[in-house]
Structures are given as structure tokens and as C-alpha cells.
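Several structures are given next for inspection.
Read-outs throughout are calculated quantities, based only on the coordinates presented, and are distinct from any laboratory measurement. All figures in this text were calculated on a predicted structure; none of them were measured in a lab. Cβ atoms are built from the backbone, for glycine too; each structure is taken alone.
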Structure 1
């Protein structure tokens, strides 16, 4: 019997440095397409989205988030196909600040997913996403960012 498809609840956070945001790079081999998404991950049962952000950043990049800085921006729905597999996510979006200021100076921040896959996070200009030069997921994130005042770093 095939595995039942489920909607995955996520929480991600936009960390800003001037006109740049911190994003993880992804690659869809079937589409031969690179894309970018803010960091975060799956919400565990009984876990508030804010706690998900703090846990995921610590697990993946060994980075501490200033929990008091986290501001809820909104929720987006993402129905997509990745490497040929259909998926459906409900994503809580936050804006926040990293505690370690040195991370804002690093061009690339390396980490690791729980399954051992490498994470390559980098600062990308919002202009690159707006111009269509780079793909930012989830869809609708740029509009949400434009509608909200950023935290200052």
C-alpha cells in the first residue's frame, strides 16, 4: 500500500543583512534547477513555530537565534514537486536576528541536516530574487517581505 501523502508544517526565518537575506541553497536534479529558501524546518507536535526556528538553526548550523527578536510575518502554502515527488507545506514565516554577529560576515555558512545532508547557507541579495535571476521559495515570500518592516542588524 502506498504511503499516505501528508501536509508538512514548517517554520522558517528570514535573517537580514542590509538588502541580503540568509538562505539555504537547494537543487532539483530532475528540473536541473538551483533554488533558495530561508532556514528552518519541520514543526514537531506540540512545538511552537518560534521554538522550531531556534531548534532548527541550532541543529543545522549550530547557530543561536535571538528568540526575543523573532517576529511572525505570516503563513504561506506551498504545493510543489521536488525531484519528481509531489509535496505540500504550510509554512510559518518569521523575521529574526542571529545572536552571533560573526555569522553576518560569513559569505557561506556550512551545516548539516538531521539526515546528514550538507547545508550550504549564504547571503543573497533580494534584488537577485526580484529580478528573477534566482529562485526563492516558498512562492509569495518576496511579497510578504515587502509588506513587513525588517529588523535592523
Structure 2
């Protein structure tokens, strides 16, 4: 099968990658990507590169594709991750409501709030569309609240 993304490094690019590897002061992922590009330039197949470097074949394919489509810098660098603060389930108001709820009287017939009851109540009152009991636990643990 003919490869769609063939890596052809210029002499300057090859020198830069070799220097990056020799210094060893870069992130391990960046060094691995440099190795992938150098081995791909030598004509090794994705499976062979993956076996030599202990990487997944899909990683080799992605690095090769990014190099061809976006260039050397893009292939070496990390893509910005979508997550963290962008995907937080509870904002400041939601956390404040959760803490207040956890400190309030539990529902009738219950001795205390459970993480699942708290999660269900947050959904019920419309603070969030959906939330797991583990997310509730982490939010409560993050603060200095006591569930009473």
C-alpha cells in the first residue's frame, strides 16, 4: 500500500532533529516525535518505527501526517488540549451551591447526603445537565467543606 504521507526531510530539518535528540533537554514526547520523523525519513514502515521506539502505530501515523500537512514545528509540538477549565462541570456558583446543599438538611428519610444524592439534586434543580458522583466528591474535597 502506498503511503499518503511521505516524510522527506531537508538537510536543515534533519540537522535540527538530530541536535534536538542529542541535547536531551526537551520533553520526551518531542524527542520521540523527532525519532519518528528521522526513521520515517529513512524509509522505515510505521510498524517498524513503532516497534523500534515502543510507540503505537497510530502515533507514528499522526506525527507523519502532521509533518506533511503542517510542517516540522507542528509535528514536534503538542496540540492544545481541549479540556480542563474549558470543560468544568461546576463553575464557582455551582460549587458554592453544592457546598451549601451538602451542608443543608438531607432529604426526608435520609440520615445524610450521599455523593449520588447530591449529584442527582444538582441535575434536578438545573445547576448542571449531568454530573457524576465522583465529580461531586472531587469538588467537595477540593474545598475545605465538611459534610456535617
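Hey, relative contact order in percent (Cα under 8 Å, 6 or more apart) derived from one of 1, 2 reads 30; which structure? This value belongs to structure 1. Source structure of the calculated read-out (distance in nm of label points 7 Å out along Cα→Cβ at positions 61 and 117, 4.9) within 1, 2: 2. Between structures 1, 2, where is percent of Cα pairs over 23 Å apart highest? Structure 2 gives the largest value of percent of Cα pairs over 23 Å apart among 1, 2. Among the shown structures 1, 2, from which was the value -4000 of helix-only ellipticity at 222 nm (-39500 (n - 2.57) for each DSSP H run of 4 or more, over all residues; to 500) calculated? Only one of 1, 2 returns -4000 for helix-only ellipticity at 222 nm (-39500 (n - 2.57) for each DSSP H run of 4 or more, over all residues; to 500), namely 1. To test your reading of the models, identify which of 1, 2 gives 2.1 for distance in nm of label points 7 Å out along Cα→Cβ at positions 13 and 29 when calculated. Answer for the origin of the read-out: 2.
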